[in-house]
1. Taking 0.95 as the value of FRET efficiency 1/(1 + (r/R0)^6) of positions 11 and 59 (r between Cβ atoms, R0 = 30 Å, to 0.05) derived from one of the structures shown (P, Q), identify that structure.
2. Where is distance in nm of label points 7 Å out along Cα→Cβ at positions 35 and 83 largest, in which of P, Q?
3. If you rank structures P, Q by distance in nm of label points 7 Å out along Cα→Cβ at positions 43 and 67, which sits at the top with the largest value?
4. Out of P, Q, choose the structure whose coordinates give relative contact order in percent (Cα under 8 Å, 6 or more apart) equal to 30 when calculated.
5. Quick one: log10 I(q)/I(0) by the Debye sum over Cα atoms at q = 0.10, 0.12, 0.20 Å⁻¹ came out at -0.42, -0.59, -1.19 when computed from one of P, Q, so which one is it?
6. Identify the structure, out of P, Q, from whose coordinates semi-axes √(5λ) of the Cα gyration tensor in Å, for residues 27-74 alone was calculated to give 27, 14, 7.
7. Given -15500 as the derived value for helix-only ellipticity at 222 nm (-39500 (n - 2.57) for each DSSP H run of 4 or more, over all residues; to 500), which of the supplied structures P, Q does it correspond to?
Structure P
Amino acid sequence: MKVKFKIKERLVSLRLLNQNKGLKIEDINRVSADAEKLQVTKEEWKEVDRKDYINGEEITDKNRIALTKKYAEKIAKNEINQATQWSDEKDKEKEIELTEPTINLLKGAIKEKEDKGELGIDSDSVSISKINEQIKG
């Protein structure tokens, strides 16, 4: 099945696939290959002006090591606030062919979140809704 996802939908799809269990042994390679197609390349991140932040400070090539050292203790304790931002205006949909096992895993993960009442109006839920619209049927 062909889908058209922007970066956010691709990242959320990867998280949904990573959270899901219950793959049949014969489907692992197919889902793994689909997961590779969902990855965002360095070139794509450049096109959308990706910026990474750690505790509100922008991470650059020049300060990456210094910031890692500065926050090493908090990183070790998982007490760090990290964020990634990019230009949604520059983000273009990418057409990706996904196999049936991947579609089924995504459907199952979305249904599970819905059944548990984990969907709201946050950006992940909005992306899940967009993913669901393309894979339902």
Structure Q
Amino acid sequence: MHWSIIYSYDLYPNTSPEPYIPISDRWIKTEDDDEYDFDYLGDDYVDGKHGKFVAYLTNKEFVDFLNTTLYPDSVESTMGMIGAQLEGGMTPSMLPAWSLSSSYDHYAISLNAYVCPMPDGDEEITFLQSKDDQQIREWIEKEYT
């Protein structure tokens, strides 16, 4: 299984983004502090930090990311994601996605990843096709949180 992922962090001001930046060179940064949206919440939030990344990871790389950067504690169904990072680059498409979020760190306003499992072979295709949205969400929650 591979995973197409869109990951973002939003942090309070005076918080270093270093622990929240994925360590693998397979990640591509697509947004930075210019896209930070939380200034409207008041003085404690002004000049916060933002980063967004995309990646196409093997299952092992995905698990490493979860265990070193995101530490997810919840999984939610989404309306999907537009576009996906694949081995050859970005592709315009509409794909199912599930949101993995973390609330472990009080320095972060938001740590979130939209993830889409990308099957590698017939067995994984059959596995995913046999499940509905709720069952895939439960599988992700059981296996990856």
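Where a number appears in this text, it was derived from the coordinates with a stated rule and is not lab data. The model shown is predicted, which means the values in this text are computed figures rather than measured ones. Cβ atoms are built from the backbone, for glycine too; each structure is taken alone.
1. P
2. Comparing P, Q, the top value of distance in nm of label points 7 Å out along Cα→Cβ at positions 35 and 83 belongs to P.
3. Q
4. Working: P: 44; Q: 30.
Among P, Q, the structure yielding 30 for relative contact order in percent (Cα under 8 Å, 6 or more apart) is Q.
5. That value comes from structure P.
6. Working: P: 30, 16, 8; Q: 27, 14, 7.
Label of the originating structure: Q.
7. This value belongs to structure P.
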